[in-house]
Structure I
Amino acid sequence: MKIKNSTLFLIWAGAAISIAEVFTGSYFAPLGLTKGILSILLGHIIGTLFFALGGLMSFRVKKPAIESTKGVLGERGMVFIGLLNVLQLVGWTAVMIIQSAKAFNGAIGMSTAIGIFVVGISVLLWTLFFDNEAYWINDIAVVLLFILTIFVVLYLKGGKIASVTGDMSFSGAVELAVAMPVSWLPLVGDYTINAKDGKSSFIYTFAGYFIASCFMYFIGLYVALKTGGKDIISYFASIKTGIVPLLIILLSTVTTTFMDVYSAAISTLSIVKAKLSRKSLLIIYSIVGLIAAYLFPMDNYQNFLYAIGSVFIPAYTVVFEDFFLMKSKSHSFLNVPATISFAVGTIFYNYLTYFGTNLSKWFITPTIGTIILTAVIYPIMKSLNKREEKIYG
């Protein structure tokens, strides 16, 4: 079934309108308003461009997101990326449930443990009664969530912008902005595969996510600056608004987390010959995400986002360079040059993230540096591999 352009726009706007996006935006407060906004925009331009290119690739090859990487990475490479995607999606499911449960605790005093159970069961019930085809429900939820978010922000009208202390660097902030859209990369194609045309798959996917995600980050930044460093969950706890934030939290969590669970199921079906049906996998991953929410170390949330970037940025740099620019022949088993380039890129990303902060003054953020290095290494590795094949083949 073809997806209308407006629906495609709202699907990804809805994915971005979530408590996790607002929460992440609050990390930018130490940079101040101007630098905070600049880092949000720069990071989202890079991250959402990658994200939309992934959607376009799936549309062209007419394969789901993970399966579309097989032509470049080979079967084993596709399986590896698929497994990493399932792992990060379970992590995202847990993060969304935890953040929502904490907001419930702040708004109405519900214990976090009970909140995790309530939100997790809500996600499970959604998977039982609504299939991925129920786009109109998501459309309504997105519009309602946007309106409710505006109402909550209005509680902060008046007053001055506060100065917030912290160790967030401009480079680190850009990475947090890149990581969110990039985390959707391994599933965007599951939706754009049904777009009307390639141009629509790119434009409406990019616009829907970019506009809504930037707006959510701005809200998080604004709330933190107006409250002296409070994140959105702490803000809910302080204003005790009751039903309004609860509606925002529950609707955004259910609609967004379902997309995580749905993609985990699709990825599983793409990489293994599972006898389980899609519906069974949706239920399984909903339950696994609920259990993981009780175990996930939220203190490492920021590192979780960096880990996503360290994996998918170099992997998809190779995929896009090969697919859109080099247009190489399909690799049936494993693309060794791509694997080496991806591994080097991952190591380099982590080095820049934790030890290369002095390069940020040149705008060489981990993402930008990794894209450049990986894009340069991959053609070299391919050239060396061809020479080796000629000599030993």
Structure II
Amino acid sequence: MTSIEGTSEREFRASWIVWPATVIAISLVTRHLLLDRDGHLEWYGRNDIYAVSMLSALPISFFGAIRVSKKSRSSSVVLGACLLVASLCLAGISHGTSLDSLTAVTIARATLAILAAFAAANLCFAFVAPQRPNGQAPNPLESDQVAEGQGGQQALPAWTWLLFGVATIAIPATYTHSAAESLQKNLKESLGSQRIALAWEQCWQLRRFNPNAAAADTDLATLQGNLREEKIRLESEVERPMPRNMNISMIGRRITSLVQLDRNYEALGWIRPMMSGRNFHPISLDYYGLCQQRLEHPAESMRGYERSLQHWQRQPDSPSKRNAMTSAYKGIAFAARQSGNRRLEEETYQSLIELAPTAEHHFLLATCYKEHQKTTPAAEHAQLAVQLDPLYAEQARSMLSQLSRDHFSCFLVPR
């Protein structure tokens, strides 16, 4: 008896290692087959979406595998192997399968996750679950009934299986919907700032999240095709060697193309020689700040924008001076946010409004105040933005609504 108990204990301990290892191994193999030639995940788009889908499928797969393992280990082995092959085949054909509706891609994600998770669970029970000696009472989890007085009750009621099934689809779908909304906003910002390479990447992901979505009043398939063409054009342009007698205009186009492709380190190589000396050009300071901002180097970004601001403050008034100072103030404020310097961020946006009191700049300051939990000034500047440009009405309404919820009282927010 002691020998049997010792064997069972060793097998139980081994299961805690083998089970997660098997699940992880099958998940990684399936993920590898989902990758396209650019390293993107078909159907899922992002690793976190894939992970949530797999984890959501584990409960129903785990308890389903328990029922199969009651019959025999051979049943678990055969079913696990068949499901594994099916999941790998489904992952393999994902590249040639076009899913143009949200319903289709949601079902495809859930099906693949269930197949892979069910395969892993069956193989785990087949090779790790301890064999019961003859006469030993069954594990309650493995029995259809749990003794209770003279009667019995079903170990897992029908509603439990329904709950697991709904969770397998609903949890990833909800998570993906939230991720798609955030990604759609980021895509809009990338298009507005001419970040072609990043916008193409985001558009590709958004199509996998929700094929029915749109951006810039264009369906995602068309937008992705246009961005890809522009990306290829820019890549071809930056690969062409520069002539010996290159001028400032050629250098400017090369820098602009590199920045649009988010090849910021290469762009900095062209920018630095123009920041001082005989080749000095003031626009290089702004581009230096921008590249460092995108590389998440706030101190260097602020240094570039501050130098640009100081240069233009010494120049006579002109539209170019106003535009350059506006860009510098925005860059300094963003660098201050990245550095966690709230006071400097607020002061910089206030200086920006003094220079150019536009609806956009009032809304930027309102957003800044909102993030700093300063409810009243945030609401005031949001309303000023709407007065200057009614197009900000919807965004301002959303901000005011959120401010009211966050502070538990609409009386704290001016109407």
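FYI, it's all coordinate maths here, none of it is from the lab. Remember, predicted model here, so these are calculated numbers, not experimental data. Cβ atoms are built from the backbone, for glycine too; each structure is taken alone.
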Legend entry - Parent structure of the calculated result 34, given that relative contact order in percent (Cα under 8 Å, 6 or more apart) is the read-out and I, II the choices: I
Legend entry - Comparison of I, II - label where distance in nm of label points 7 Å out along Cα→Cβ at positions 183 and 199 is highest: I
Legend entry - Structure from which 31 was derived, percent of Cα pairs over 32 Å apart, options I, II: I
Legend entry - For 0.40 (FRET efficiency 1/(1 + (r/R0)^6) of positions 191 and 375 (r between Cβ atoms, R0 = 25 Å, to 0.05), calculated) the corresponding structure among I, II: I
